[in-house]
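Below are structures written as structure tokens.
What follows is calculated from the coordinates using simple rules that are stated; it is not laboratory data. Remember, predicted model here, so these are calculated numbers, not experimental data. Cβ atoms are built from the backbone, for glycine too; each structure is taken alone.
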Structure I
Amino acid sequence: MTASTVRKTKRDTTITLTDGAGSPNTLALTLDRGDLSISIPGPNIVRDDPRGVIGATPALRKGDDRPMSVSFTARVADFSDGTDEILTDWALKDDFGAGWTSTLDASGNAEVLAIHVDVGVEGTDHGDSADHSFRLPHCTGEWELSEGADFWELSFSGTSHSVRPGALA
């Protein structure tokens with residue numbers, strides 16, 4: 001397949017939160033601001049310099065793996081919903097996830113509710129031979145609720161407990 005020459009924009013991106021159940025629960029973000037940011041640091045690089053001297057060719061080794069980080073912001077349209085889980089329920093309720101299963105243990109026994117952050121990028125509508133997607137697995141993090149400049153916003157800043165993004169199944 002030939003590499004695409006079509007640049008992608010924030011309008012091409014979708015973010016979906018997915019749990020670890022066999023028939024997964026999903027929450028598609030419809031009011032996200034378009035500021036998704038992902039850091040993929042890879043493994044820590046350790047220098048093995050003899051007596052602290054960097055040679056002409058440095059002696060480098062791979063050290064500990066480092067997890068990815070992810071952040072995004074969504075505008076708030078509702079603060080809680082008695083029927084459907086909505087994004088603000090993640091930040092405002094202790095019991096969000098009744099029916100949601102952590103990606104860490106599909107049997108429902110995980111102490112920590114981790115989710116997958118699935119990212120889709122439209123390609124075929126712009127002449128690519130396929131759409132694009134990847135998964136940030138096992139995400140945990142914290143939320144910040146703020147009034148924002150024009151709208152209430154909910155920001156997520158978290159860790160994907162994996163070294164690299166994975167393919168969507």
Structure II
Amino acid sequence: MQGHKTTAERGKYKIKIHSALYKNKDIINLILGDTTGKSNTDIRNQFKEHVKSHLFIDDTIEDASTFIFYDINIPELHSNTKKCIIIMYLICHRSILENYSKEGYYGDRIDILSQMVEDTLINDKDISNDFGIGELTLDSIGIYNSTRFYGSVLTLSVPNFR
């Protein structure tokens with residue numbers, strides 16, 4: 001009999017995260033700008049260029065744009081459960097940090113994107129409850145700071161069955 005794959009959760013979470021973020025039209029608008037006249041295929045392809053299921057490495061991106069990078073860490077494995085951590089880098093080029101606003105959201109481009117991601121992954125209970133045992137929780141908000149890019153590092157967690 002084949003055992004349950006403990007490592008499979010990483011890939012499953014990545015699919016769920018990407019799908020949830022893509023469904024949020026505000027996130028698409030913030031990242032891609034006006035998509036009027038673009039085909040769904042073009043929008044999806046451009047979104048994939050800006051939202052990646054691996055963590056950001058400084059000096060690998062030259063575009064003055066906004067990006068979401070994320071990965072999954074499983075730091076605790078117990079006999080029946082595991083703790084899954086989602087690490088998200090929300091970054092943008094410093095030249096566009098201050099040029100975005102949206103009613104109902106506060107701060108610069110990254111602050112607004114952080115709130116949109118929180119609305120999508122945490123505040124939407126259908127999505128939040130789809131990850132593990134209980135709800136996905138926001139554990140910390142850090143700062144990403146480099147020469148050309150600025151951003152937030154969000155850490156989310158959820159317990160799950162092993």
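If FRET efficiency 1/(1 + (r/R0)^6) of positions 84 and 132 (r between Cβ atoms, R0 = 30 Å, to 0.05) comes out at 1.00 when worked out from the coordinates, which of I, II was used?
On the way: I: 0.60; II: 1.00.
So the calculation was done on II.
Work out the source of 33, 23, 18 here, i.e. which of I, II gives that when semi-axes √(5λ) of the Cα gyration tensor in Å is computed. Show your work: numbers first, answer last.
Numbers: I: 33, 23, 18; II: 28, 17, 16.
Of the structures listed, the value fits I.
Ranked on distance in nm of label points 7 Å out along Cα→Cβ at positions 52 and 148, which label among I, II comes first with the largest value? All intermediate terms of the calculation are to be shown ahead of the outcome.
Details: I: 5.2; II: 1.2.
Answer by largest value of distance in nm of label points 7 Å out along Cα→Cβ at positions 52 and 148: I.
Thinking of I, II, which structure, once helix-only ellipticity at 222 nm (-39500 (n - 2.57) for each DSSP H run of 4 or more, over all residues; to 500) is computed, gives back -1000?
On the way: I: -1000; II: -9000.
Clearly, the read-out refers to I.
Matching task: 2.6 is the computed value of distance in nm of label points 7 Å out along Cα→Cβ at positions 116 and 140. Pick the structure from I, II.
Values: I: 2.0; II: 2.6.
Only structure II yields this read-out.
Output the label of whichever structure in I, II has the greatest value of relative contact order in percent (Cα under 8 Å, 6 or more apart). Write down the numbers at each step before the final one.
Working: I: 26; II: 22.
Largest value of relative contact order in percent (Cα under 8 Å, 6 or more apart): I.
With Kirkwood radius over Cα pairs in Å, for residues 20-99 alone coming out at 17.0, pick the structure among I, II it was computed from.
Numbers: I: 17.0; II: 14.5.
Here the read-out was taken from I.
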